[in-house]
Every structure is written in C-alpha cells, then in structure tokens.
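None of the figures in this text is laboratory data; all of them are computed from the coordinates on show. Small disclaimer: the values here were computed from a predicted structure and weren't measured. Cβ atoms are built from the backbone, for glycine too; each structure is taken alone.
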Structure 1
Amino acid sequence: MLDVAYSLRVIRAVALNDIRSALTERLFTSVSILLPLNFLLLFLLFVLTGGQAPTAVVMDDTGPYAEQFLQALQGARSFTIVRSTADEAQRLMQQGRIVAIVTVPADFDAALQSGQTISLPVIVNNLNVDYTNDIRRAVPLAITSFYAHAFPDQVVVRANEIDVHAQDTGYIEYLSVSIVVVSLLVGGLLQAGTNAAREYETGTIKELLLAPADRWAIEVGKMLGALALNVLSAAVVVGVVVLGLGVRPVHLPEMLGYTLLVMLTFVSLGLLAGTLVRRRTAVVPLSIALSLPIFFISGAFGPVQWGSAALAFISRLQPVYYAIAVFQYAFHDFETTPSSLSLNGLLLLTFTVVIVVASAIALRRRGAAQ
C-alpha cells in the first residue's frame with residue numbers, strides 16, 4: 001500500500017513539474033497548440049475547395065421545363081451552380097473559377113413538347129480528372145432525374161433507394177471528423193514528445209532516473225502532464241468543428257469520453273517518440289512525418305474496407321484507424337469498421353498500455369546507458 005501511495009505521489013510530482021516547465025517555455029507549448037489547429041484549417045481548406053465542381057449554367061430558355069432541369073442540376077449534389085450569361089460563363093472559365101459550362105438551349109421546352117432530340121452543350125475544363133469525372137457522371141444523372149419528374153409516365157425503370165442511415169452525411173461533415181483525429185494525433189505527439197525530450201536536453205533525466213521511483217510511474221506522470229496541457233488544443237480543434245462548421249455529435253457523452261481516450265493514446269505515443277529521439281527540434285518534424293501517412297491510410301475519407309484488402313490489413317495495425325472509427329460513431333452514429341465499437345475502444349486502451357510499457361522500457365535502457 002505504501003508503494004502505491006508513493007507511486008501516486010511520483011505521478012503527481014512529475015505531471016506538475018512538466019506542466020510548470022511547459023508554461024515557462026512558451027515556444028514549444030505554442031507550437032503544440034497552433035500546429036494541430038493549422039492541420040485542421042489546412043485540411044478544411046482542402047475539403048471546402050474539393051467537394052463540388054463549380055459550374056456555370058447558361059439559361060437560354062426560361063420555360064417551366066428549363067427551370068425544372070436547373071433544379072435537377074442543383075439537386076445532383078455534385079455542382080456548385082452559378083447561373084450566368086454565355087459571355088460571363090466564358091470569362092469565368094478563362095479565369096479558372098469554374099470547371100464546366102452547361103447551356104440550356106433556347107428551344108429546350110419546345111423540343112421537349114414536340115418530342116425532338118435535344119443536344120445539351122456541356123463545356124468541361126478537363127484539367128482535373130476528379131472534377132471532370134464528377135461532371136461526366138452528374139450531368140447524365142441530372143438529365144435522368146429531370147426526365148423522371150417531368151415525364152413520369154415515360155420512365156418505367158426507377159431506382160428504389162433504401163438508405164442504411166437515417167440521414168445523409170456530406171463530404172465536409174464526414175472528413176472534418178477524421179481531421180479532428182489527426183489534429184489530436186499531432187497535438188499529442190508534440191506535447192508529450194517535447195516534454196519527454198526536454199528532460200534529456202536539460203539533463204534532468206539523470207535526476208529522474210536516480211530517484212527511487214518506478215519507471216512506469218514516471219512515464220504515467222509525464223503522460224498525464226502532457227494530457228493536461230493538450231486539453232486546450234483539443235478543445236480548440238473540436239470547437240472549430242462543432243461550433244464553426246456546425247457538425248454536432250449525435251452521442252455527446254461518448255464524444256467526450258472518446259476524446260479523452262484518443263488523447264491518452266496519442267500522448268503515450270508522443271511520450272515514446274520523445275524518449276527515443278531526445279531532441280525537441282526532432283520531435284516536430286517526426287510528428288508531422290508520422291501523422292500524414294498514417295492519417296491517409298486510416299479511413300479518413302471512407303471505410304478502408306471499401307479499398308484493397310492489403311490497405312485494410314495495414315490500417316488495423318495502428319491506433320488512428322480505431323480512433324477515426326469511434327469518432328465517426330460519436331458524431332454520425334456510423335460504424336466504419338468490422339469490429340464492434342466496444343472492441344475498438346478496448347484496442348485503443350490496449351495500444352495505450354503497450355506504448356506506455358514500451359516507453360518505460362526505453363527509459364530504463366536510457367538509464368542504463370547514462
């Protein structure tokens with residue numbers, strides 16, 4: 001019992017010391033707060049500029065059928081529609097502000113009423129294949145949707161859509177939740193990593209190693225100190241998504257609990273990184289180098305099971321995959337992994353324990369080498 005009480009005092013002392021040291025050295029503390037926010041804003045800019053193809057629609061006919069067709073284009077969810085004149089549309093195309101120009105011809109209504117074939121001019125700037133394919137898929141879809149509503153008796157085959165989820169989730173809403181995870185990853189790596197590396201740069205690691213304290217107690221104390229410091233950056237990141245973008249969590253208590261669990265996992269990973277590299281200037285590039293590739297293979301843009309089996313297998317070997325899964329559930333009530341929600345949480349906790357043990361072993365070996 002006395003050993004437990006002493007270990008708890010060690011944990012508390014180490015955590016408070018790290019917090020005080022971080023607050024006096026504001027440079028690395030500021031970086032650990034601002035860099036995750038920059039990651040969030042960077043990826044959000046990517047999302048906001050890459051969701052829908054900006055398209056100009058030239059309405060040479062303003063009849064009822066032409067207006068219905070314009071509504072079908074707007075309902076296709078693949079365009080950002082700009083209604084303009086032909087000259088203005090050409091100017092926007094030359095300026096690179098739109099991807100396509102769709103022209104509704106002057107005889108659109110008359111040709112439909114007389115049963116004539118209509119040629120719908122679609123000018124596409126095929127510089128970006130993603131946008132080009134969006135246009136090529138969405139325009140025929142809009143035509144089919146328009147025809148089904150305008151002439152329902154003539155369309156005998158229709159899709160009977162049965163949605164798995166009660167609500168649709170947009171590209172921004174889905175990806176922004178994944179971005180929260182990578183921001184927490186960067187913050188955890190930076191805060192805990194710089195705290196651990198500081199001990200080696202200042203030489204205070206020798207005092208810790210000579211103290212009559214268990215290595216795991218030292219590591220847990222440093223992890224809790226980094227966790228307390230990381231709360232601010234986590235609150236800012238989650239606040240931007242929830243309050244700024246309006247992405248509300250479906251399960252608020254679970255979101256708060258998973259945020260704490262994911263922060264613990266990523267802080268422990270940063271602790272291990274700082275113990276291994278022992279230089280704060282190396283922690284920053286290492287954090288970025290680790291975060292970006294792991295983020296892209298972890299199901300940030302959609303469940304990895306929809307891709308290759310090899311990628312899905314690799315993704316399961318690291319914690320970001322499970323962190324994205326629990327956050328997608330908390331925000332959107334989605335289950336994006338074959339494993340259950342409780343198993344995903346248990347695996348995150350297991351990752352945390354294993355990483356803390358690995359950090360304690362690394363610290364012990366460093367001590368032996370001193």
Structure 2
Amino acid sequence: MKIGCPKEIKPQEFRVGMTPNAAGEAVAHGHEVIVETGAGRGAGFEDADYIAAGAHILDSADEIFAIADMIVKVKEPQAVERAMLREGQLLFTYLHLAPDPDQTRDLLASGCTAIAYETVTDAAGGLPLLAPMSEVAGKLAPQVGAWTLQKANGGRGVLMGGVPGVGPAKVAVIGGGVVGTHAARVAAGMGADVTVLDRSLPRMRYLDDVFGGVFKTSFASAGNTAELVAQADLVIGAVLIPGAAAPKLVTRAQLSTMKPGAAIVDVAIDQGGCFETSKATTHQDPIYEVDGIMHYCVANMPGAVARTSTIALGNATMPFLLALADKGWKQACTDDPHLLAGLNVHAGQLTNYAVGRALGIDVLSPSVIVKG
C-alpha cells in the first residue's frame with residue numbers, strides 16, 4: 001500500500017501524521033511511504049530522518065493525495081485537502097465531524113473512506129487514539145489557564161499557587177475523564193485549590209482513592225456546577241461524548257456570576273465546546289473576552305508541544321495504521337470491532353450514529369458496510 005503523509009496546514013499545527021519510526025515500521029511491512037517535504041519539521045523531524053527510515057519525499061501535498069492509497073494526518077482535512085480526496089481513498093486522522101457540517105458534507109461527496117482517531121475504541125471502553133492527546137491537552141490546560149489569568153492578558157491577575165498570606169487560585173475542572181484528571185493533577189501541583197466535577201460516582205470514588213487530598217471532587221449537578229463556576233478563578237472544560245458534539249454545561253448567563261477577569265479553558269472545543277460562549281481560536285490569537293470573562297479555546301492545543309504530541313500519537317496509532325495497510329481497511333475493521341468503531345464515512349455514507357444525530361444525517365451501520 002502507498003501511505004501518504006502530507007504536511008499539516010491548519011494554522012499553528014506543528015504535529016505530523018507519521019514519525020520516522022512509524023514510516024520505518026510501515027516500510028518494513030512492505031509498504032511504500034511518501035511524505036511531503038518539511039512535514040515533520042515542526043515536530044523536530046527532518047526529511048533526512050524519513051529518508052533514512054525508507055520513506056520517499058515528495059514536493060507537494062497534491063502529489064501525495066494524487067497517488068496515495070491511504071492518507072495519514074493529525075488534524076481534520078481542511079477544505080483544500082478535502083477537495084483532493086477521491087473515491088476509494090482511505091483517510092486516517094482526527095475528524096471531529098459532529099460540530100463540522102461542512103467537513104462532513106465534503107467527505108461524503110469525495111467518496112473516500114474516513115476512519116476517525118477519536119472514535120476508535122478499546123476493550124476497556126476507552127478511546128486509545130484520543131487518550132494521548134487528551135493527556136497532553138489536560139496537562140496543558142492549567143498552564144495556559146495560568147497564563148490567561150495574568151493581568152496583561154486580561155485576566156484577574158491571580159497566581160495559581162498563591163504565596164504565603166495570599167490564597168491560591170480556585171480551579172473548577174468539569175469532567176473527571178482523561179483530560180480532567182490530568183488537568184486537576186497539574187493544577188493541584190501548581191498549588192491551586194482544585195475541584196473536579198463529574199456525574200459518575202464510581203469515577204469520583206476512583207479519583208478520591210488515587211488522588212485523595214490532592215484535589216476535591218463534586219457531583220456535577222446543575223447546582224453544584226453553577227456554584228463552583230461562580231467561585232472559580234479558572235474553569236477547565238473537559239467533557240467528552242465520543243463522536244458527538246460536546247454538551248453546553250456553562251451558559252452565557254452564568255458568566256455574569258463569575259469574577260471579572262476569570263478564565264475559561266475549553267478543551268472540548270474540537271467537539272464544539274462545552275461553554276455556550278466558546279468559539280475556536282488559534283495559538284496565534286488564543287484568547288478573547290465575553291462579558292469580562294477570558295476564554296482560551298484553541299482547537300489544537302497539543303500542537304503547541306508538537307514533538308511530544310507527535311511521538312505520543314504515533315505510538316498509539318501505529319498498530320492500527322499497520323493493520324489497515326497490511327490487511328486493507330475492510331478486513332482490518334472486520335477483524336477488529338474497535339477499529340470498526342472509528343469508521344465515520346464510507347463511499348458517500350455516514351457511518352457514525354453520534355455524528356448522524358448531531359447533524360441530522362441518516363447513518364448506515366458500519367457492520368453492514370464491512371459485510372457488504
């Protein structure tokens with residue numbers, strides 16, 4: 001199989017879809033790997049590293065899309081990339097289709113087969129290709145939140161850990177999953193007063209057992225959420241419904257209850273965001289103000305630490321990438337129901353129920369497609 005890896009073109013996206021190690025593994029399996037020149041530079045990988053791994057370097061994304069059987073990326077294809085996709089071509093990347101009807105429409109029109117990292121599952125019910133980036137984003141959230149709280153950036157001018165005689169920042173983390181756990185750990189490590197909100201009692205028991213004393217937990221009822229949001233200097237949104245649009249858990253009306261200059265970090269922005277006032281921003285222009293509250297809503301947060309993120313993502317995607325290349329997508333998905341869960345689009349048909357519900361599009365069962 002010809003595996004193509006173009007350079008990412010989303011603003012300030014420095015990650016790359018394949019590391020040289022992944023390229024070398026694919027070549028060792030008998031596949032041809034073609035990489036756009038400079039694709040890995042933002043993550044610290046040079047063309048020479050890919051050549052040493054046995055890959056070929058091409059000058060443009062046009063060439064790669066034109067001849068590759070499978071396109072491997074990090075972020076969802078941008079409009080110019082979607083126009084290059086063709087019938088029968090396999091796309092393996094993050095998609096986040098639920099809040100993105102334009103992308104969904106274009107992928108359906110292209111006739112390609114698209115497998116989304118964020119909906120591939122595992123035997124434990126987890127999301128193994130989303131987890132590495134969730135870990136990165138969770139650890140980054142308090143860091144960027146602390147920066148947003150600085151007065152020069154429009155924030156309250158509150159130090160996360162305080163100093164002797166001055167209390168620490170109050171941080172509310174909405175969601176106790178992978179993102180929320182890592183965010184809470186880092187925020188608490190910075191000295192903040194942290195409370196994690198979640199609706200799962202078993203999850204809260206787990207967090208209390210493992211991290212008891214490091215941060216607090218609270219049941220995410222509407223009342224508790226409203227109370228903690230009003231008290232917080234920093235609110236981190238860390239909720240996820242696999243494949244679906246994120247629920248809006250903090251309304252614009254609630255902003256009026258927050259302290260002027262308080263900060264919001266919406267890690268769920270890839271799925272539309274969990275604050276009513278959220279809109280996607282970039283690393284170049286990451287924050288904006290609504291009703292006196294500072295919003296940090298960068299849609300590709302892990303891209304800020306591109307080398308760490310690329311290697312972590314590559315470690316997770318490699319087994320699935322090799323299965324797709326070795327067996328072809330249909331056999332690989334037939335053999336692995338967890339990979340089949342990643343199938344979102346095939347030959348003009350939507351195959352993910354959460355996306356279908358979010359966008360009002362009819363869905364064809366992925367199991368029907370692989371058996372057809």
Structure 3
Amino acid sequence: MNVNALKQGIKDLAPAYFALPMSTGIITIASHILGYTTISEILYYINNAELIVLSLLLIARLILFFPDFLSDLGSHAEGAGFLTIVAAMCIFGTKSIMMKHNLTAAVAGWTFAFVVWVALIYSFFLFITFKKDKPTLETGINGSWLLFVVSAQALSISGNTVAAHFNFPTQMVLFVTVTFYLLGVLFYIIIIGLIFYRTTFFPMLPEEFRPSYWINMGAAAISTLAGATLIKSMAGVEEFQDLIPIIKLFTMLFWISGTWWIPVIGFMELWKRKAIKINYGAGYWSLVFPLGVYTVCTWLMAEVLHFDFLKVIPEYSIYVAWLAWLITYFKMGHTIFTSLHPSHTGERATHRT
C-alpha cells in the first residue's frame with residue numbers, strides 16, 4: 001500500500017463522500033420494506049462498515065488537514081456536501097429502529113446528526129456570506145446545495161421514527177419534526193429556483209453537469225418521504241389534524257416534482273456521457289441515493305394516501321437502485337485500489353467529482 005497515496009486521499013476526501021452510506025442506507029431500507037430480507041441484512045452491515053471507515057477518515061482529515069477542511073467548508077461548490085454526514089446518520093438511526101429495534105443507536109444517530117447539522121449549516125452559510133471574493137451563480141451553485149433540503153427532511157423523518165418508540169410528548173415531537181419539514185420545503189423552493197435559473201439561462205458544458213444535479217430529484221423524493229411519514233405520525237393527534245390535508249398536497253407535489261426531474265436529469269446524464277469520458281468520483285453516490293429514496297417514498301406515499309396502484313413503481317425501481325449501487329461500488333473499489341497501488345496502473349486516480 002502506498003502510504004503517501006493514502007495521506008493524499010485523506011487530504012482530498014470529498015466533502016460529499018458520506019453520500020456513500022446515505023445511498024447504501026436508503027437502499028437497505030428500501031430492500032427491507034419490499035421484503036428482500038437477505039439483501040437488506042447484507043446491506044445493513046456494509047452500511048455500518050462504511051460509516052465507521054468514513055468517520056475515521058474524516059477524523060484523520062480534521063486532525064491532519066484542518067485548513068483543507070475549512071477551505072472546503074467555505075467553498076460555494078463543495079461546502080454543502082458536508083451535509084451528507086447529517087443525512088447518513090439519520091438514515092443509520094432509522095434503519096437501526098426498523099431492522100434491529102436498536103433504540104440506543106437510533107437516538108445517538110439523530111442526536112449526533114442534529115448537532116452536526118447546526119454546526120455545518122450555519123458555518124457554511126456564514127462562510128459564504130462573508131467571503132469577499134465570490135463566484136458567479138453560474139459556477140458557484142450546483143445540485144449539492146439541495147443537501148440543505150435533504151438534511152432537514154432526514155432530521156424530520158428520523159425524528160418521527162425514533163420518537164415513536166419513546167414516551168415523548170407527541171405534540172412537542174410533531175412540532176419539531178414539522179419545523180424541519182417546512183424548513184426543507186422552504187429550502188427546496190429557494191434553491192431549486194436558483195438551479196433552474198442556472199441551467200436554463202447560462203451555458204452548461206458537459207463537464208459542468210455534476211452528478212449532484214441528481215439531487216434535484218432526490219431532494220423532492222425525500223421531501224415526499226418526510227411528508228408521508230408526518231401524515232402517519234399525525235394520525236389521531238387532534239392539534240395537527242388541520243395540517244394533514246396541506247401536507248398531503250405537498251407530498252403529492254414533491255412526488256410529481258421528483259418524477260418530472262427523472263427524465264430531465266437522465267437525458268442530461270446521457271448527453272454528458274456522450275461528450276466526455278466519465279471517471280468515478282464521490283459525487284456519483286449522489287446519483288445512487290435519489291434512486292433509493294424514490295423507491296422508498298413512492299411506497300410509503302402509496303400506503304398513506306391509499307394509492308396502491310403506485311406500488312408497482314418501487315417493485316421495479318428497486319432493481320434500478322441495486323444495479324446503480326453495484327456499478328458505482330465496483331467503480332469505487334477499482335479507483336481506490338489503483339490510487340493506493342499506482343504501480344499497477346502507472347497513475348493515481350482521484351476521488352473528487
């Protein structure tokens with residue numbers, strides 16, 4: 001193993017690399033709810049291993065290369081990627097409850113995610129607000145900004161799931177989780193408008209179409225999932241009954257939005273692949289995650305809104321999510337191997353988007 005290559009890999013660890021356990025975690029949950037028990041069990045332990053390894057690498061980066069970490073956090077193009085940590089920990093807590101009834105892990109996951117969310121979201125926003133030299137909208141914004149939405153909705157979903165197993169006051173829990181949900185809605189309205197403006201009114205070269213643009217769909221899908229989760233949690237709680245019709249409408253709206261984005265982003269991905277050679281980067285896990293969360297959100301929305309005819313979609317989309325996960329995992333493994341053993345290829349690969 002090339003020690004220098006390992007140190008360089010830690011230094012260059014992509015802020016959005018926790019999209020890897022996000023993707024594995026949500027596909028674990030999708031496999032579980034669709035009844036693929038063996039696959040979900042295997043993915044469960046792979047997901048835990050990913051979180052451990054990436055956490056150790058991030059700690060090493062904080063200790064050894066803290067200036068590089070701060071530089072990334074203050075970057076318009078990269079900083080929002082750190083919010084994948086929040087979503088990954090929330091998904092960890094949710095699957096721990098669903099599959100293992102591990103309340104301790106679930107509470108720890110949500111608490112840690114909340115603390116990290118507060119630290120990151122304000123740090124990133126203040127860093128980019130007070131920067132003297134700022135990029136243009138054309139170069140400064142990309143799909144990773146929608147992790148503002150994903151992280152807030154992940155906290156809402158996980159909060160409802162965890163709280164259901166404790167004797168917390170229901171009204172207080174729902175107030176907190178509805179707050180995160182509505183904050184996610186607000187972020188989506190603001191950010192998707194900016195992204196739509198950037199993609200339609202500025203030139204976009206193939207290499208500028210980052211995999212993070214798949215979060216256009218993923219953010220809408222996780223908002224659908226958060227809404228469906230809230231509808232279930234609000235059932236029978238008198239104080240929140242008036243909100244249920246509104247959240248049902250938002251849930252359908254976000255599902256329609258996410259579904260609309262799929263062919264748009266799909267065509268753009270094909271356009272990029274025809275124009276330039278594609279190499280693996282951590283950002284490609286931002287492609288896998290939306291496929292998994294779209295599967296889960298469609299299933300749960302169909303369940304809570306009694307649209308059983310929609311359940312045929314996740315029954316097939318799960319295969320697409322598995323395939324995307326396998327292909328990306330293979331490419332990641334090959335890239336890591338060649339970067340740590342450059343003598344086999346004569347070159348060092350990059351893990352960045």
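Here are the numbers:
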| item | result |
| --- | --- |
| Value -23000, calculated as helix-only ellipticity at 222 nm (-39500 (n - 2.57) for each DSSP H run of 4 or more, over all residues; to 500), assigned to which of 1, 2, 3 | 1 |
| Read-out log10 I(q)/I(0) by the Debye sum over Cα atoms at q = 0.07, 0.13, 0.14 Å⁻¹, computed value -0.44, -1.02, -1.12, structure in 1, 2, 3 | 1 |
| Volume of the Cα convex hull per residue in Å³, for residues 152-319 alone from the coordinates reads 156; which among 1, 2, 3 | 1 |
| With mean count of other Cβ atoms within 10 Å over residues 224-231 derived as 27.6, matching label from 1, 2, 3 | 3 |
